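So, here come the structures, one by one.
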Structure P
Amino acid sequence: MTSFSNIDSAYALATEQYQSTGVDVENALKQLRATEISVHCWQGDDVAGFENTGGTLGSGLAVTGNYPGRARNAAELRSDLEKAYSLIPGKHRLNLHALYGEFDEPVQRTDIGVEHFQGWIDWSRDQGVSLDFNPSYFSHPLADDGLTLAHPDEGIREFWINHGIACRRIAAEMGKTQNNPCVNNVWVPDGYKDSPADRATPRYRLAESLDRIFEEPFDTSYLLDAVECKLFGIGSESYVVGSHEFYLGYAITRDKVLCLDAGHFHPTEVISDKISSTLMYVPELLLHVSRGVRWDSDHVVTMSDELQAIMQEIVRGNHLRRVHIGLDFFDASINRIAAWAIGTRNTLKALLMALLEPREELQRLEREGDFTARLALMEEQKTMPFGAVWDHYCATSDVPVGRQWLDSVREYESSVLSKRSESPESVIA
């Protein structure tokens, strides 16, 4: 166990070192405390949801692994989330998908309403956790051929348009209740496995469908509409209707939030390089922080160069108020609560590292053309005592310091997760 006196001593020394480079550590921590990460609900149950229809995950999504103890209903998922939040410093949000409503009986996705999410709304109020939302355009018979809002069949398009309309109304009510905007993010899997003969027409259909969904006006103080782009996916390797260029143009012309997912681009392409340019033309960004490995595999977020670059771009450009940071990964090969803790803590660590940069000094050197000093300072920054500041932040936030959080996960696994049946169908939500 790390003693508080050791943490305090290390923090005092670290503060002194950072001050020598012109960095205000307390101000950096203040900004970090004010930043809420939108934690994704679907890591807790492998994107199964609670529709109780017996459907399986599909439409270009895949979760690998079968680690015991996955949440089988909303009560278990909320319990697991509470455990995860207790291991993560700060106050954070929850990102819900539409298929996570609480349904006493099967309900068509066009007919879902606020009443199916009242349990989540009540829980969020009790926990002080704000909600974000997503329509679910996958794992459904009407999405089996890989097309939804861009489908050539007008009836199928109408079904998914009405689902989108219903989701916006739910999200707006969430935003009203929590008194801050609920970000409602639209992602559709639409695309083709092989090269299409007509790339344009599906995109016209998608734009028309989105316009229908967004037709009803809502106050942006409680609802923010976001649209999410993608390069390729399982079953849409050759063509995705909602490409980056499509959604960038749509977000600019319709004044929508643009969602950039770290796993949705070519393996050599990074979203950190897109943040400053897209924010010139769209009002706000939503980030889905993930880790693609060779393909859009959504691995648990680690302390990678790209994660650090994403946070550096947000901080260096003074974009924190215009960027919503959410997570999007699902790993069923390891303890799911540990995955939440690792991914969210790493995201916060990377943000803290960016906040502890001597940003003004680096940018001054750049303006003056002193690229030698700029590079030298950036490299010296890598050995600054960031860990001592992070430990202090965790300790003062009443969450475990260092590896101690893993002991808490193991205890929860032994006392709670191990008691869960491996037959989720037998559990009544």
Structure Q
Amino acid sequence: MKTEQINQAFEYAKTRYAGFGIDVEKAIADMDKLSISLHCWQADDVTGFEAGNDELTGGIQVTGNYPGKARTIAELRADIDKAMSLIPGEHRVNLHALYGDFGGEKVDRDQIEIKHFQSWIDWAKEKGYKLDFNATCFSHEKSADGFTLSHRDPAIRQFWVEHVIRCRKIAEEIGRQLGSKCIHNIWIPDGSKDLIVDRSLYRQNLKNSLDNIFEYKSNDELMLDSIECKLFGIGSESFVVGSHEFYMGYGIANNKMITLDAGHFHPTEVISDKISSLLLFTPEILLHVSRGVRWDSDHVVILNDELQAIAQEIIRAKALDRVHVGLDFFDASINRIGAYVIGVRATQKAFLQALLEPSAQLNSYEVNGQNFERLALLEEAKSLPWAAVYDYYCSTKGITPAEDYISDIQEYERNVTSKR
């Protein structure tokens, strides 16, 4: 797409939105503040770099074997760099603990240190990225029976408590070195495929483990904790210890962020409806933007109704500065770098549309009980020329606009990933 065409379309869009009293330049500036965290595990199918550990357990399952997955830290970083080069704005990278730079050495989870992630920090500094972090409580012999922090065996619980404490300290140091708060997220696979009699026991164990973990008081200016719920997973269809109710209660009682993953709830349940409620009781929340399809939670993010509803809810609540946004999916059936670009661009587009919504007029209709007018304007807003604004935003950032990024990814595949 030519620059002249982009600029012409943008000028028309500005005029169109100005008719609703919307400052397009301000909307672009506000969206530019949205720093989305790219999950490293999309590029290598959640394999990580632990010596001798290439088996996924704990309900983690990746579908597909598209050629070209990252096999080394260097390849993974190159793929993330390529994805970043096709996404406007400044964004973050989200690491899991099993992605440490272990140099081929066997380092168990309760022994990891900041030195195993220093090369990631150095890379992030060089590239201008910020980092987030996650404890990895799956794909390990001590999680093979489906339980970690809630395990009946105190020794196994203590192993995972130590792992998470170390991860929190690593996240804190990441925040210190990069000058940006590192979000540390805790998700565990704990649950059962079939019926559990004493649910209370496991949830009490989990509460006790979390209490032990948070005895280490981190610096909130360097790192923030978040806890992530799930309805069910592969191998935990009948019971998940860390339910939404459990973590909502724990988070509110202990002033912790709660992670809402768009794929972790019932297929007819949406997280957009939960955001404004949680924000009344928690200082901030973390979103894992994903796309659930029937029972599976980890499809590539697209610009669908729920993603738009999530963005609308945040913008309407004036909560953009209280919500952290990261992606969380793993699809090995298509080009993995393309999946990144599709997902981040879709998320940006959803937030841009929300920022361009004629909110003043809509609120006026709502206050005055003009329900027909409100619904009509909501419908008309869907076809306003927001895409021209996004293309212009890409252009101003020196990023390939519209569908032109497809050929860039195809070229990278021909020259790089197809040769792996």
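Read-outs: derived from the displayed coordinates by stated rules, not from any lab. Being a predicted model, the structure only gives us computed values, none of them experimental. Cβ atoms are built from the backbone, for glycine too; each structure is taken alone.
The table below lists the values:
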read-out: Computed 3.4 for distance in nm of label points 7 Å out along Cα→Cβ at positions 93 and 357 - originating structure among P, Q; value: Q
read-out: Ranking P, Q by distance in nm of label points 7 Å out along Cα→Cβ at positions 101 and 405, the structure that comes out highest; value: P
